[in-house]
Structure P
Amino acid sequence: MKSEVFNQTFTDIAPYYDTLMSFVNYPAWVSYIETICALNSVKGKVILDLACGTGVCLMLWSQRGYNVIGLDISLPMLQVCREKISRAYDGANCEIQLINTDIRNFALARRVPIITCLYDSLNYLLSETDLMCCFKKVYEVLSDEGIFIFDMNTLHCLRDEWGNQTFHRQDGEIYSTWTNTFETSTNISSLRLTLNIRKNGRETTLKELHQERAYPLSTVAEFLTRAGFNCSFYGHLTFRPADERNLRVMGVAKKK
C-alpha cells in the first residue's frame with residue numbers, strides 16, 4: 001500500500017491558514033505585549049516579529065502606530081501577508097517591511113527595541129542547536145534596553161493535550177483532519193494535517209506535516225541565559241508565574 005505524502009510545512013495551506021486560525025484572539029495577544037512593553041519601560045515603537053506568517057499581528061501593530069518588520073522562512077505565507085497588506089492599505093504608504101529568511105540565521109541593518117516570536121513558532125525548531133542559534137541572533141539584533149517576547153507550547157501540551165489522537169474540524173468550505181503523534185524519546189509532536197476544500201463543485205485535498213518539539217522551561221531559561229538574557233515565564237496572556245503544568249507559556253527576556 002502506497003504511503004501518504006505530506007508536503008513541507010506552511011506551503012500549500014498558506015491561503016487557508018487564517019481561516020484555520022480564526023479562533024485565535026490576536027488583538028488580545030497584541031494588547032498583552034503592549035502591556036509587557038509598558039511595564040518594562042521599553043522605549044521605541046519598532047517591532048520585529050519572527051515567523052510572522054500571514055501577518056495578522058503585523059497589521060494590528062501597524063494600526064497602533066508601530067513601525068513593523070516581519071520575518072518568515074515561508075514564501076507562501078509571506079505572499080498571503082503581502083496581499084493582505086496591499087488590500088488593507090490600497091496603495092498607500094505602509095510601514096511594514098517583510099523579509100524572507102530563517103529565524104535561526106538572520107540579521108538587520110539596525111537594532112530594534114521589541115522582538116516577538118508568537119504562536120509556538122519556537123517549538124518548530126527541533127534541535128537545541130537551532131533554538132540556541134535563534135536566541136543568539138535575537139540578542140544581536142535587540143537593542144540594549146529592548147525586550148524579547150515569545151510563547152512556547154509545553155511538554156504537557158504536546159504530550160498530554162495533543163498526544164496521540166485524531167480530530168476533525170469544519171471551517172466553512174474547509175474540512176480538516178488533524179492527526180497527532182507524540183514521540184517520547186525526542187519530545188517531538190508530529191501533526192499530519194489534511195485539508196479537504198470544497199469550492200465551486202470541486203474538492204481539493206492538501207496535506208502538510210507539522211512538527212513541534214517541547215523543551216523544559218529550565219532548558220529554555222538556560223539557553224536564554226547563555227545567550228545573554230535575563231528571563232521570566234508567565235502563563236499564557238497572564239502575569240502568573242509559569243510552570244510545566246501550563247499548556248502554553250509566555251517568555252519575557254531582556255539583556256543582562
Structure Q
Amino acid sequence: MANWSDPWANAGAPQVAGTRAVSRDEGLRSYMLSGYNCTASGVLLPGVVALLFARSPYMSLLFNERGSPSGLGLVVMFAPLGIALVMSFGFERLSEATTKALFWGYTVLLGLSLSTIFLVYTGTSIAQTFFATAAAFAGLSLYGYTTKRDLAPFGTFLIMGVFGILIAMLINMFLKSTGLDLAISILGVLIFAGLAAFRTQEIKNTYYMVRGTAYAGKAAVMGALQLYVTFINMFLFLLRFMGDRR
C-alpha cells in the first residue's frame with residue numbers, strides 16, 4: 001500500500017489550545033490519511049493491472065484490437081458499478097474488512113477495463129496525463145480540505161453536471177460530433193476537478209459524524225472510493241484531448 005506523507009499537517013487545524021483539540025486534529029489527520037493512502041494504492045494497482053493485461057495474450061478475451069468489448073468484456077466493465085452499489089447500499093451491514101475487499105475488487109476490475117487506453121493512446125501521453133491529473137487533483141483536494149467555504153451547493157450542481165455529461169455522451173454516440181466531443185471532454189475535466197474539492201470537504205465533514213463509532217473505518221474506505229472514482233474520471237476526460245492517439 002502506498003504511504004503518503006502528510007502535507008496537511010497544520011492545514012485546517014483548530015486554533016484552540018488543549019489536549020482535546022489536538023486529539024481531534026490528530027484523529028482527523030489519521031482518518032484523512034487512511035483514505036488518501038487507500039486512494040493512492042487504488043490508483044496505482046489498476047494502473048499496473050491495466051498495463052500488464054494490455055500486454056498479455058488474454059486481452060483478446062475481453063477486448064478486440066480496437067478496444068471494443070466482448071460479452072465477457074461487458075461484464076467486466078459493468079461489474080465495478082455493481083460493486084459500488086453493494087458498498088453503498090450495504091454500508092451498515094458490511095464489515096470493514098469486507099468493505100476493503102470490495103474496494104480492491106473494484107480497482108482490479110476497473111484496471112482490466114482501463115487496459116483499452118493502451119490500445120488507443122501512446123504510453124508517453126498516458127503517463128504525462130496521469131501526472132498532470134495527479135498534480136491538479138492534489139491541489140484541488142488540498143483546497144477542499146482547508147477552505148472554510150461550504151462547497152455543498154456547488155457539489156449538488158456538479159453532480160447534476162455529471163448526469164448532463166452522461167446524457168450528452170449518449171447523444172453523441174449517434175451524432176459523432178467532434179465539436180460536442182471536445183466540449184464534453186472540457187466540461188468533464190472541470191466538473192470532476194470541482195468534485196475533487198467537494199468530495200474532500202464532504203469526507204472531512206463525515207469524520208465528525210462517524211468518529212469514535214464502528215463506522216469510522218468503513219467511512220474512510222467509502223471516502224477513498226469517492227476520491228478514486230473522481231480521480232479516474234478526471235484523468236480519462238483529460239486524456240481525451242491531451243492524449244496522443246496511436
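In terms of FRET efficiency 1/(1 + (r/R0)^6) of positions 55 and 103 (r between Cβ atoms, R0 = 25 Å, to 0.05), the structure with the greatest value among P, Q is P. Match the computed value -27000 of helix-only ellipticity at 222 nm (-39500 (n - 2.57) for each DSSP H run of 4 or more, over all residues; to 500) to one of the structures P, Q, and report its label. It was calculated from structure Q.
Can you spot which of P, Q the value 0.25 was calculated from, given it is FRET efficiency 1/(1 + (r/R0)^6) of positions 111 and 151 (r between Cβ atoms, R0 = 25 Å, to 0.05)? Answer by label: Q.
To which of P, Q does the computed value 27 (relative contact order in percent (Cα under 8 Å, 6 or more apart)) belong? Answer by label: Q.
Comparison across structures P, Q (criterion: mean count of other Cβ atoms within 10 Å over residues 47-54) gives the highest value for P.
Readers should treat all values here as calculations from the given coordinates under stated rules, not as data from a laboratory. Nothing here was measured: the structure is a model prediction, and the numbers come from that model. Cβ atoms are built from the backbone, for glycine too; each structure is taken alone.
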